[in-house]
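Enquirer: Structures follow.
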Structure P
Amino acid sequence: MKLFTAVAAMLCAGAAAFAADSADVKEFTFANDVKVYAIRDKATTMKSSLFSDYTKTSSLKKDKLKPEYPASVNCFVMRYNFKTYLIDAGNFDPKGSLVTKLASISIRPTAVDYILLTHLHPDHVGGLVDKNGKAVFPNAKVYMSYEEWKHWNPIIAKQKPTELLRQFRDAYNGRIQTLNFGEPIVPGLYAVKAVGHTPGHCYYRQGKLRFVGDVVHAVDLQIEHPEYCASFDADQKQAYQTRVSFLETMSKEGNIVFGAHIPFPGAGYIMKEEKGYKFDPYQPKK
C-alpha cells in the first residue's frame, strides 16, 4: 500500500478534557492537540438472547443473565496533523444521523480525509451512502483489512441482503484501499488483527488510543465473562480467543479503548482484577 506523506503525531494519554459536548457528541482533547469526537449514532441495548457461553464452562449461567445490557452504536472522529479520520460510520439513514451530528461540530462531509472501517456490517458502513446510494464523503479514502474485503466482495456480487454493501462499493469505487494487519495507514496509525466477529475484523491503534469495533458488544457482560459470544460473531471460537487476548493486552498497556457498542461515549480502560477484568469508563484528568 502506498504510504502518505502526512506525518501523524504520536499520541499519549496525557491530560484531556471534554468540550463541545451534547447528548450525542463528546469531544476528548489529548496531548499534541489530538481530538477525538465520540458520536452516538443510536442508543440501543443488547438482549441476553443474543449471547451464549462458547466454552460451556462459564461460572455465569445463561439463566442468570440480565434481560438486556446497555449498548450503543458509536462512530468516532479523530483529528490530528490537520487531517480528519472517521472510524466506522453507523447506520443507514433514517436509522443513523451521522451527517447531522458531524455538522453540530462543524465537520462537513467534504472535510473527511480518511474512513477507517473495522468491518463491513451495516451498522458500521450504512452512514457512508445516502438514500440514493451516493457517497456521503466524496473526498475520503476508505480503508479496511484485506481479509475483510476478500471475504465480503464475492458475497456483495451474489446476494440480495448485501444491497447496502453494493452501494458502498460502487459509491467509493477507486477510493477503497485494503490493509495487511500491522500495515501503517500513515506513520503511527495501524490496523490490528481482531478477527472472529468477521473474518477480517480489525481495530485501529494510534499511540495509546484503540478504536476497537465489535471486539465487545455488551461491555457489562463480556468484559467479566469474555466466554459469552454474540450470535452474530461469524467464528465464535476465534471471537472468544480474540477477546481474551485483547483484554489482556489492553489491561497491560493501559490503552484508552473506544468501542462501537460500549455505552456512549464508549471510552474507557480495561482493568485487570483478581478474577478477570472490568471496564473503567474514561475520565479526563483535570
Structure Q
Amino acid sequence: MAVTEKDISYRTIDNLELLGRHYSPEGEGPAPYIVDVHGGAWREGDRMNNQVIHQKFAAAGIGVFALDFRLSTQAPYPVPVQDANYGVRWFKKNASTIGANPSTIGGLGSSSGGQQMGLVALQPNDPAYVIDEPSLTDTDASLDFFIGCWPILDPLARYKMAQEKGKDNLVEAHGVYFADESEMAVGNPYMVLDRGEATHLPATALVQGEEDQNVDHFRVDIFAERYREAGGNIEVHKYAGEPHTFVVENFGNDASEDAIAKLVAFVHGVS
C-alpha cells in the first residue's frame, strides 16, 4: 500500500512551531490512526524518531500523526505531557481537515514518550495536562488504544535504577525533566494505576527487549499485572536479546518484524 507523508503545523507557542508528520495510508474508507510521541530521554529527538515504524504501519493500513513537542530543555514536566494531550485533541478535531479519516484513534509512546502518552491514555482529562484552548473545548484526549514501545512507565523506578547502575546521562535527563522525585511519582503511569487515579483504561499493547540497558525489562510485566487488576486489557510482547529501541535500531531483523506484525494485528483487532 502506498503511503503519503506530510508535515503539518498543529500549534505555535512561545514562537515555537510544533509540527506533526501525517502518514496517510492509501485507500477509501476510515482507517485506524495512531498519534505518536517519540522518545529521547525527554530532551532529544523529534517526530522522525520512529519513521520506519510509522511507514510500516501506514503500509499496513494504519495512519499516523507523529508529534513534535517541547523538549525538557525548552519546558520541563508537565509541559511536554500537555503538548501530547493537546496534539491528540488537535488531531481528533482536525483530522478531516488534514485528510485523515480515522475509525479509531490510539496513542503510541516510545521510551520517555511512554511516560507522556501513558499519562494521556490513563488521565486524558486531568486538569494538569489539559490546556485551555477555545477551539478544542468540545474535544478530549481519550484514546481507543495505547501502545508502549520500550516505555518508561515508572519514571521513579527508572531513576533509581539509573542511580544504582551509575548511568549518569539518564540521571541527568530525569533531573532536567522532573523537578524532584515527588514529580516522578505524580507523572508516573504505573503509580497512577497503583493509586487508583486512572480514569481510562484503553486496550494496551507493550513491546520490550530483554537486553534493554535503559529500562528494566520486567517493568512492563509489573505494569501489565497492575493494569489487569484494574480491569484493563493488555498484551505484552518481549524479545530475548533485544536492546532499547530495538525495532528501530535493528530494523528488519526477525524480532523487529515480529513486533511490528503483532502491533499491526493489535491495532486492527481493536479497530
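Enquirer: Figure out for me which of the structures P, Q the number 52, 50, 35 belongs to, where Cα extents along the principal axes in Å was derived from the coordinates.
Expert: Details: P: 52, 50, 35; Q: 52, 44, 35.
Answer by label: P.
Enquirer: Upon calculation of helix-only ellipticity at 222 nm (-39500 (n - 2.57) for each DSSP H run of 4 or more, over all residues; to 500) from the atomic coordinates, which of the structures P, Q produces -11000? Let's see the in-between values first.
Expert: Working: P: -5500; Q: -11000.
For helix-only ellipticity at 222 nm (-39500 (n - 2.57) for each DSSP H run of 4 or more, over all residues; to 500), the value -11000 is produced by structure Q.
Enquirer: If percent of Cα pairs over 12 Å apart, for residues 212-259 alone is calculated from each of P, Q, which structure is the one that comes out at 61? The partial results should precede the final answer.
Expert: On the way: P: 61; Q: 65.
Among P, Q, the structure yielding 61 for percent of Cα pairs over 12 Å apart, for residues 212-259 alone is P.
Enquirer: Have a look at P, Q and say which one yields 46, 31, 22 for Cα extents along the principal axes in Å, for residues 124-235 alone, as calculated.
Expert: On the way: P: 42, 36, 23; Q: 46, 31, 22.
For Cα extents along the principal axes in Å, for residues 124-235 alone, the value 46, 31, 22 is produced by structure Q.
Coordinate-derived values only; no laboratory data. From a predicted model like this one, the values you see are computed outputs, not experimental measurements.
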